[in-house]
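Take a look at the structures listed below.
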Structure I
Amino acid sequence: MLRPEFKAEGLRVRHRRPTKSPYFMHSELTRRIFDALRTSGTVTSFEVAAHAMRDKGLNPENDKPTRTDFVHRVALALGAMQRKGKVEKIGGGCAMRWRLS
């Protein structure tokens with residue numbers, strides 16, 4: 001607009017970083033996911049989130065907003081781990097499970 005010769009295609013995309021959770025320390029969520037995968041072979045994001053909530057003294061059945069936040073954070077962490085080649089998806093939708101690569 002001000003400089004017609006400026007090419008926006010050359011700019012890097014700035015990704016938004018997720019906000020820090022008061023429930024998880026640095027890399028704790030990744031360790032929890034790896035522990036769950038080593039123990040059971042395949043897991044869902046809900047299973048990891050529910051187990052983490054119980055470990056922290058929270059009730060996943062009664063605290064829906066916190067459970068939703070935990071599941072979302074676990075799903076984001078699993079997606080990042082998949083992009084790095086550490087885990088792989090099995091299936092899709094509600095039946096999606098994860099396993100170690």
Structure II
Amino acid sequence: MDKGGSEHSPEVVGKDDVCKFGQWLYSLPAEEQKAKHFQTVKLLHAEFHKAAAEVLGLVLKGNKPEASKCMEYGGTYFSASGKLQLELNRWKQELSA
């Protein structure tokens with residue numbers, strides 16, 4: 001955000017199957033994809049990427065103040081990131097039990 005640009009486009013950032021975590025998630029065997037938390041994590045991960053693409057799009061348009069709002073408490077990126085992290089922790093706890 002500080003540089004006002006990125007080597008990635010919002011279209012690429014918005015894809016949830018391009019990052020390493022997304023590649024791993026989508027590569028899980030069908031049986032593991034039936035896990036209670038899988039679908040929720042998949043949805044929240046997609047929302048996280050949508051929010052990240054929104055932030056990048058705002059930055060590229062020169063609207064850093066609005067991009068910053070998205071990343072602050074209550075903003076779309078902040079919320080999406082937090083929800084994903086919570087659900088990942090729930091899934092991890094279930095697997096550890």
Structure III
Amino acid sequence: MEEMAEFYRDVIGLKQLTDEADWKEFQAGGCNLALHKGASTVGSRPPKLVFYSSDVAATRSELLRRGASLGKVKSGNGPDLCDGHDPDGNPFQISNRS
């Protein structure tokens with residue numbers, strides 16, 4: 001739980017709103033992200049969180065500096081995208097798709 005909270009707070013840069021032993025909540029733009037303890041199968045068809053950035057390459061560089069695990073920026077005829085995984089293996093993406 002602490003490793004996940006550190007990742008979303010210190011690496012991704014979300015503002016932490018709640019810091020309880022079994023519940024940690026973060027402000028994530030138009031919604032909040034909540035982490036909670038409980039029985040689960042880590043990485044079993046998890047949702048993919050997508051974070052907006054106007055400059056995906058620059059955001060990728062900053063997140064790598066902070067310790068994130070990220071692939072390369074994919075660019076083409078559509079939006080710029082970059083996929084990564086949090087410490088539990090859940091996928092996330094940086095995208096300039098508005």
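Comparing distance in nm of label points 7 Å out along Cα→Cβ at positions 22 and 62 across I, II, III, which is largest? With respect to distance in nm of label points 7 Å out along Cα→Cβ at positions 22 and 62, the highest-scoring structure among I, II, III is III. When helix-only ellipticity at 222 nm (-39500 (n - 2.57) for each DSSP H run of 4 or more, over all residues; to 500) is computed for each of I, II, III, the one that comes out at -21000 is II.
Among candidates I, II, III, the computation of Rg and Dmax of the Cα atoms in Å that gave 14.9, 47 used structure II.
A value of 1.66 for Cα Rg over 2.2 N^0.38 Å, for residues 30-69 alone, calculated from one of I, II, III, originates in structure II. Computing mean count of other Cβ atoms within 10 Å over residues 6-13 across structures I, II, III gives 13.2 for structure II.
Where a number appears in this text, it was derived from the coordinates with a stated rule and is not lab data. Computed from a prediction, not measured in an experiment: that's the story for all the values here. Cβ atoms are built from the backbone, for glycine too; each structure is taken alone.
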